[in-house]
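The next part holds the structures, each set out as structure tokens.
Rule-based calculations on the coordinates, nothing more; no lab input. Computed from a predicted structure; not experimentally measured. Cβ atoms are built from the backbone, for glycine too; each structure is taken alone.
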Structure 1
Amino acid sequence: MEQTKVKYADTLKSADTEETLDLWLYRPIGYAWALLFRRLGIRPNPVTVASIFIGIAAGILFAYSDLCYNVAGMILLVIANSLDSADGQLARMTNDKTRIGRILDGMAGNLWFITIYIALCIRLQNEGFAFWIWGLGALAGGSHIQQASMADYYRNIHLYFLKGKENSEVDYVEQLIPEFKKLSWSKNFVPKIMMTFYINYTSQQERLTPRLQQFLKHVRERFGDALPQWLRDEFRAKNISLMKYTNMLTFNTRVIALFVSLFLRMPWLYFCFELTVLNLMLIYMIVKQGRISEYFYKKLKDAPEKQ
């Protein structure tokens, strides 16, 4: 049966949330991958799993001081990220979106970078650094996980107001727990384990955004998911400036810093970049979004007649 042609633009989340380098490189490559996978009948989740293994292989190569191994790792990491882009584009292309797919997608980047942090610590210790380098690596890795988690959350909140609940991946712990309880440990062991991690992941996002949660709860109680156009437009206008920070805290900026540190043969610089520059971005993003949420919460409370 002939497959319907899907335009490249239709496989993107939104212009607001796409980074320039992604639009120039990863999304076009991902689109080509997605077209091929759709033709072969491959679903998004196996693509994500493939990206996980390739990304882990890339990380292992960063444990070596030899630049040739490092460059091979860089190439594999770019391939892994192009596949990670392709899985989402394929899901949108085929309307094959699942929560397991979202959980796997979130796990992919974390597994790549856990491997990378371990590999860099092994390398640095072999190069003469004391055991404390593992503490620095653990701090950088913990910061990374928090940064990527919050960037993903803020981006999905933006998509929620921009394109509605059905075109975002926003979830709430209060809605996830009943789904979790329906799963059986004996019959749904793997999905239940994944849901456990996902609930913890979402819970942490909610704990770090109290003013946003207050605003979202008021919006749900008042409008459900049928958000008025004036609110969607105004929220987008005030929130769009934060999207450049969500992009910088996900993949490209940190990977450029990683590659530069490897070329300089000073991978410890990457840890320092992570702990300073990227953490400052995270703090700014949380504070700024909190103020935006407080503004809209007060506006809705003070003008209850506005629809």
Structure 2
Amino acid sequence: MALETITEANKYSRTQLLAGVVEEIVDASPMFSRLPFDTVLGNSLTYNRENTLGTAQFHNPGDTWAESTPTVTPVTATLKIVGGDADLDSFLALTRSNEQDLRATMLSMKAKALVRTIENELIYGDVDDIDAKGFDGLHEILGVVTGGQDVLAGAATTGGPGTFSKLDEMIDKVKPGPPDALIMSRRSRRQIKKLARSQGWDLALSQPQGLNRPINFYNDIPIFINDFITDTEDCIDGGFGGKTGDDTSSIFAVKFGAEGLHGIDGGQGITVEDVGTLETKDATRIRIKWYMSLVLMSTKALARLSGVDTQDWTN
């Protein structure tokens, strides 16, 4: 089956309740309108991450052909369990049902908590050193791949100002290009907009299919804000050194799809379960969960501009 975004899969939703949860997730994080997911059988997926393609040459008749094998790295992505419980007080559900649907409100808030947990893991997840229950995020993936997919805003141990030239250099590292999205903090977007306005233009504003509000674009590439990308990242050798410790930030360019960055899940997608009536409380418990993880098929599908500090951007 072809990869689908959760927005596309939502068209076949069995319940309005689940459809509403998916809408809340996409509204909280527009990236999920573009990030596709694939179903895996079992609890993990082992795949070969493309590193280099090898070479090819022109030949004369009778030439000796030189072998050049593409290089790959075997990677295993394991499904992770992300979710949370919420208790609905029976008395409040009965007495306040004429004012608002408390169950729907509670699920809306829990869906936003779910996506925020995933958004943080997407950037800073580190199975080996931070949380084995999660998955490796974009920083950790870039730390183990080869191919020069990192552009440094600074030098030595300090960050530096962002520039359009370095942003474009980072975008050009994603192949095949252009990337499908830029992921950044709000400060980075403000810095880009400030420089653009000083030059008499501004970031384009458009509403992509699947979203209920417009977002900014840079060179026809949508900008997805991730509120968990800190503006206090540590800086080592002009680039990323940790989530906190300095005043720098990072910007990512990503290519989504079967040969690029995509998610995997267990086939059921996001689920909402009625756990039932609680013994010690006059309440019922609802659980929202997702068995999912992240896959990067090609090292060229991801690039990063790191070490961007507080200085004004330049060309």
Structure 3
Amino acid sequence: MSEIWTMGEILVEIMRAKPGVELFQAAEFLGPYPSGAPAIFIDTAARLGHSAGIIGGVGADDFGKCLIDRLKSDGVDCSNISAIPGKSTAVAFVTYFEDGSRKFIFHIDGTPAVMVKSPDILDIESPRFFHIMGCSLMANEEFYSEIIATMEKFIDKGAKVSFDPNIRKELLGDRDIQDIIGPIMNKCSVLMPGVEELLLVTGEETIDAAVEKVLNNGVTEIVALKQGSEGCTIYTKKEQFSLGVYKINPVDPTGAGDSFDAAFLCGLLEGKELKECAKLASAAAALNTAAFGPMEGKIRTENIKLLMDGENINV
């Protein structure tokens, strides 16, 4: 059975073909591309050779077929994906700007992406990690409750919880982030935020204060702080170190953080030292950015090894 599990939105992404085009303008889109932060995460874990499963929903339509076909082809356990007749698969529209920022329009609420109930996991043996994405918690209250219930089931099965706050302001609305993430932070063993997210979820004003607060909560063992083009910094109570990024010509940043999360957990499952886990994660993130489309980077074990060894890769 799968070592790594996640539950959350599975969607297709429709993307502007070039930066700087507003979503309200009539212009070209490209897609559909398989996407959704949990789907990108779990697909990366499977491509790196780990048994991985996702709990989620799609419509019984062509977009749903696009998603399930891709996940299955990469080795993801899709037995807990529901294809719901009469409902349309979730869609995200995205545009990029020259400064690297992005803008989204989400069509998620009311779609199968957030209609799935907490499954019976009695037949799932020895799960190691249950990974939660913050964006999955923000779609609606019902789906939030189902994810929390599923988290508790996996904890009872012996899994550790990993958490990427992955805050989408378009989905958060006026809700209090502390109310949303509190139950997860109380159970989270591995936290993988960006800088802004770390400060937001802790309520602190500096990185040092925020990390200290998290590592002293009695639960969290590792904070893997993702810093974009500046690399990452890994914190535990015993050590702290920073790594830069691998140099690959970036094409599309969407999904890089999700791939980082997956590869970092894969490294932990393989018993690697934390610095090796961070290198593995950074290489996966770099490969993800080298292709247009959230899951189109050539993330394979052999490519990651070449990148970590300083070799040139034809991506």
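Compute Cα Rg over 2.2 N^0.38 Å, for residues 34-193 alone for each of 1, 2, 3 and report the one that scores greatest.
Biggest value here belongs to 2.
Ranked by distance in nm of label points 7 Å out along Cα→Cβ at positions 26 and 154, which of 1, 2, 3 sits at the highest value? If you can, show how the numbers build up before the last one.
Numbers: 1: 1.7; 2: 3.9; 3: 4.5.
Structure 3 comes out on top.
Given a computed value of 2.7 for distance in nm of label points 7 Å out along Cα→Cβ at positions 186 and 226, which structure among 1, 2, 3 does it belong to?
That value comes from structure 3.
Here FRET efficiency 1/(1 + (r/R0)^6) of positions 50 and 130 (r between Cβ atoms, R0 = 30 Å, to 0.05) has been calculated and equals 0.20, so which of 1, 2, 3 was it run on?
1
Supply the structure label, taken from 1, 2, 3, corresponding to relative contact order in percent (Cα under 8 Å, 6 or more apart) with the calculated value 16.
Working: 1: 20; 2: 26; 3: 16.
Derived from the structure labelled 3.
With helix-only ellipticity at 222 nm (-39500 (n - 2.57) for each DSSP H run of 4 or more, over all residues; to 500) derived from the coordinates and found to be -10000, which of 1, 2, 3 does the value describe?
3
Rg/Rh (Cα atoms, Kirkwood Rh) was computed and gave 0.93; which structure, 1, 2, 3, did it come from?
The read-out comes from structure 3.
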